Structure P
């Protein structure tokens, strides 16, 4: 790789990691702080924080797609390197994450806005469970992206092995999110009754 390509590649890698940090940070903030805030009352501040966080995650995902595509093109064109199984799994995970972010915008944000000035505990249990499922999948996608991007042990693995590792994790995260949301709903109900 010529020196200028090396600099461009490194800068693009830096931006890619920066977008990832922004996205996982905003997602973590929303997934850990908002549910606790909303048990008592969904406020205008909670809604505003949720919208800002969702926009920040959207920005981060757009940046990840652009920087990731740029890195892949540079590898393909400059280094003549083929798409690796690890890169294919990364693309799958970020695709699921992007679709899930759209689902969060349509399912979670809309449901929470419908219940402003009330407790999130008043959201019907099946909707609360659905919200937990998509939020669980979001957390699993971010953690999977972190793992696949940072663990060198995954580099030599074939696509089948990588899929065997990540698909069950992503699918089980939906169930874990539903169960966690039900526990949160139960805990909040118990606190309100005492």
Structure Q
């Protein structure tokens, strides 16, 4: 009774406060975890956007290199009047361009695959995988062209489908992470 009169509370006062202290500590830990997860999610989205922009640029440059070699050699390469050794050398020139370009495009796809995504950020993992598949398809075309140039002239419908799939995955991931323009940031918007 003396403690209550002196304002020190009852003998069981601290025992009643401990649930509030535990609740406050848990709330602080949950808040810190939520903040850290959001920061990790944003870093992953930024890494995917950078990988998409870089990967598309590398694949475009590789396509341009092979396309330029084809444009340079095509008149004589397709001409029946061209000597056999000239046709063979021009064919080797284009194949050489494809040989140089294919590994760069494959590296771009590998770089995307290496972007670390936390397991519970599924939509970001889906975006990563869709983008890696699209860039791998572009690299595979260049790889096939180094062996058989006629494969370079086939329609690229599969690539268009894979690019659209990547754009959709980025749009879904953007909605999930609170960045609705993520596909546009990554240069994948139609």
Test item: mean count of other Cβ atoms within 10 Å over residues 120-127 calculated as 15.4, pick one of P, Q: P
Winner on mean count of other Cβ atoms within 10 Å over residues 48-55 once structures P, Q are ranked, highest first: Q
Source structure (of P, Q) for relative contact order in percent (Cα under 8 Å, 6 or more apart), computed value 26: P
Highest-scoring label, criterion being Cα Rg over 2.2 N^0.38 Å, among P, Q: Q
Label whose coordinates, when distance in nm of label points 7 Å out along Cα→Cβ at positions 96 and 152 is calculated, return 2.6 (choices P, Q): P
Label whose coordinates, when distance in nm of label points 7 Å out along Cα→Cβ at positions 72 and 144 is calculated, return 2.5 (choices P, Q): Q
Among P, Q, which structure scores highest (criterion: mean projected area of the Cα convex hull in nm², for residues 40-103 alone): P
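Values quoted throughout were computed directly from the atomic coordinates according to the rules given, and no laboratory measurement underlies them. Keep in mind that what you see is a predicted model, and the values were worked out from it rather than measured. Cβ atoms are built from the backbone, for glycine too; each structure is taken alone.
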